[in-house]
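Taken together, the values in this text are just the output of simple stated rules run on the coordinates, not laboratory data. This is a predicted model, so every value here is computed, not measured. Cβ atoms are built from the backbone, for glycine too; each structure is taken alone.
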Structure P
Amino acid sequence: MSDEPLRLSKLMAQRGLCSRREADEFISRGLVFVDGVKIDQLGTKVFPHQVVTLAPAAQEHQQGLVTILLNKPIGYVSGQPEKGYHPAVELITPENRAVDFAGPEFRQDHLRGLAPAGRLDIDSKGLLVFTQDGRLARQLTGEHSEIDKEYLVRVEGELGEAGLSLLRHGLTLDDRPLLPAQVEWINSQQLRFVLHEGRKRQIRRMCELLGLKVTGLKRVRIGKIPLGKIPEGQWRYLLPGEAF
């Protein structure tokens, strides 16, 4: 490990203590300690070997952060709104809460800082995660994330064993080889994909390379969390004890 100093907020994010944005907030509030010394100056640099801890108030704040699981319909964008389309976060309302799931009472401050952890294309549907917790967002979307994602994909076209083998491993997108994937037929029109990465429109582009046209794509699982019985267009809270 390099012993060059780096920004405290960057080190905190690398260690999974919080996001860099949250780190800056905690530092400015005097809630971060390095080797037992309070640090409250933004931009402070520290060494990688130093011990970083959070004050109890910061830990309590993190425990109160919410994560929401949405069954996104086709036609909604995951993140920033695009002209003529609505962001999926607009569906997170008391009226759209799935009734068959437990969780805390909905509060408007649960929407503050809520951001999608990953993306799901406008013409795809299924499980989309929103969270206030930068640690979880990094866990799901970070460069070294090991959390897999499962999709059901309807296709048109012919695909032999050689093509199926290439879908599993051997394709390249944007001049970068893809990681190995699990791909299998469910029936004559539907494939099951399990990916360990999330390039832009990855599954659709993989299929196009082999002459398949994707006519439907649904994400049904992220890590250990299935979409389950959340109705389309509705949402539920990630519960204590649940983890990806």
Structure Q
Amino acid sequence: MCVLALAYKVPAMGQLVLLANRDEYYARPTAPLDWWEQYPNTLGGRDLQAGGSWLMVDGRNRIAVLTNIREGRPLPAERSRGELVQRFVSSDAEPLEFADWLRAECSHYAPFNLLFGYTSDLFHFHSRGAQIARVTPGIHTLSNASLDTRWFKSERLAAHLREFRRVPTEAQAFAILNDATPAGQGQLPNTGVGSAWEKILSPIFVQDRDYGTRASILLTVSSRGDIQFAERSWGLAAKEIGSRRYSLRAGQASVPRE
């Protein structure tokens, strides 16, 4: 993921409402939201180049969401960060046990944030310093810095989410996620990629010649744990190229709704 906002244990919003955009090079092969055949009752997109995912959830209400930490020119890493999402959701490890594993292994990966746990008990791991914290109820944001860092795109997405007193509809959520308003010059972070690239990356919805928002996601979890997962896929020139909707109950998967 490249930007997300979540309403976590907010009254009248259920356990979780998560809005997110994934930005990537258009040339990088990607499979859209679908069931993972090797893991029963597990949903997520798939990176077809390195494997792994950026967001997965399963019928046990295990969830993991990944963002990269942007620090100038990325350096090669031994392993792909996307495997962390797959590893947690497909395992039986409890969150704090998995956090111990992350502390020991995070140096093998490029810098990352991982939101993970159960939909009713979330944790945030920041690989710079190997810091772990339990997520508190409320509205939170995450982009390519750390949890609740006040970047323009994160704050704008959170402001949109705060306008709702109940779970937004898909139409409402995807309208928010399609916001391409850029930051002003004085609102840009300095992550070492240069001001021109900071400007391109500053909107909620990113559009550039070779790189941009590839997927927009609305994931909701009701108070009893029922999951609704919707995704829209995007191609060049912000053209919508597909949409999918799935439902998942604890221990029981359903077929996609067309």
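Output the label of whichever structure in P, Q has the greatest value of Cα Rg over 2.2 N^0.38 Å.
Details: P: 1.16; Q: 0.93.
Top value of Cα Rg over 2.2 N^0.38 Å, among P, Q, belongs to structure P.
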Looking just at distance in nm of label points 7 Å out along Cα→Cβ at positions 5 and 21, which of the labels P, Q belongs to the structure with the highest value? P
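When FRET efficiency 1/(1 + (r/R0)^6) of positions 77 and 181 (r between Cβ atoms, R0 = 25 Å, to 0.05) is compared over structures P, Q, which one is greatest?
Values: P: 0.50; Q: 0.15.
That would be structure P.
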Determine which structure produced the value 2.7 for distance in nm of label points 7 Å out along Cα→Cβ at positions 133 and 213, calculated from the coordinates; the candidates are P, Q. Q
One of P, Q was used to compute mean count of other Cβ atoms within 10 Å over residues 61-68, and the result was 16.9. Which label is that? P
Between structures P, Q, where is mean count of other Cβ atoms within 10 Å over residues 13-20 highest? Q
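Have a look at P, Q and say which one yields 0.9 for distance in nm of label points 7 Å out along Cα→Cβ at positions 173 and 197, as calculated. Write out the running numbers ahead of the final one.
Working: P: 0.9; Q: 3.1.
Checking each candidate, the match is P.
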